[in-house]
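Take a look at the structures below.
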Structure I
Amino acid sequence: MINYFIMPGIKNTKAIQAEMLFQEIEKFTGITKEELQSKTRLREVVDARIMYAYIMKSKTLLTLMKIGQQINRDHSCVIHYLKQFKSLQKTDKNFNMTYLKILNNL
């Protein structure tokens, strides 16, 4: 994998954008952008938020605060989501399969 920070002349041609990720999450989970941004604590919606936060943190240069603003949460929620992701990925097979499908489609 090329480190785009070390080689400034090389641009990442496959930049992940928020709207694109919202669409992929909706396609694979059926959860809309509005539901992700809502205050609901339904398990399915929370899992989708966790995936969104993890992908945005690992694939973009956005700060925790900016990621949180996109889903109407603060930076501490994003930190919690990142911790939860590791646990869910190990224990929940459906969560992991959905995450991998979303990631492969981006």
Structure II
Amino acid sequence: MTLEAIKAISEAEENARLAKSDAAILSKKLIAEAEEKGRLAVEEAKLKAQEEIRDLRRRAAEKSRDDAHELARKTENRKASMLVKANTRTDSAVSLVIERIVNS
């Protein structure tokens, strides 16, 4: 082999080694970037999920409070209605008892 051929082969081997080394470095960098982007995406998803949970809890608490107020209002209305009926019936019962006592 001639000296030039040996030099050309050596240069080609060195270029291949450098290209392989550069490719390994680049791939490690790209992998690290992808892992970081993935970690950030997961963290962002966690934060979004936590915010959604807080919002759902807040809305559930508001609905529960509104439902409780509505139930209390309806119960109070029924209580008032029953009290009026009870008073009317009590008056009728008292009148009936007095009438029977007087007529006896």
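Here, each number is a calculation from the coordinates, and none is a lab measurement. All values derive from a computational prediction rather than experimental measurement. Cβ atoms are built from the backbone, for glycine too; each structure is taken alone.
Rg/Rh (Cα atoms, Kirkwood Rh) computed as 0.97: which structure among I, II? Don't skip to the end; give the middle numbers.
Working: I: 0.97; II: 1.91.
Answer by label: I.
Identify which of structures I, II gives the largest calculated value of distance in nm of label points 7 Å out along Cα→Cβ at positions 18 and 42. Could you put the intermediate results ahead of the total?
Values: I: 2.3; II: 3.9.
If we compare distance in nm of label points 7 Å out along Cα→Cβ at positions 18 and 42 over I, II, the biggest value is for II.
Out of I, II, choose the structure whose coordinates give mean count of other Cβ atoms within 10 Å over residues 66-73 equal to 17.9 when calculated. All intermediate terms of the calculation are to be shown ahead of the outcome.
Numbers: I: 17.9; II: 10.0.
Computed on structure I.
Comparing distance in nm of label points 7 Å out along Cα→Cβ at positions 58 and 90 across structures I, II, which is largest?
Numbers: I: 1.5; II: 4.8.
Comparing I, II, the top value of distance in nm of label points 7 Å out along Cα→Cβ at positions 58 and 90 belongs to II.
Which structure, out of I, II, was helix-only ellipticity at 222 nm (-39500 (n - 2.57) for each DSSP H run of 4 or more, over all residues; to 500) calculated from, if the result is -20500? Numbers along the way, then the final one.
On the way: I: -20500; II: -37500.
Among I, II, the structure yielding -20500 for helix-only ellipticity at 222 nm (-39500 (n - 2.57) for each DSSP H run of 4 or more, over all residues; to 500) is I.
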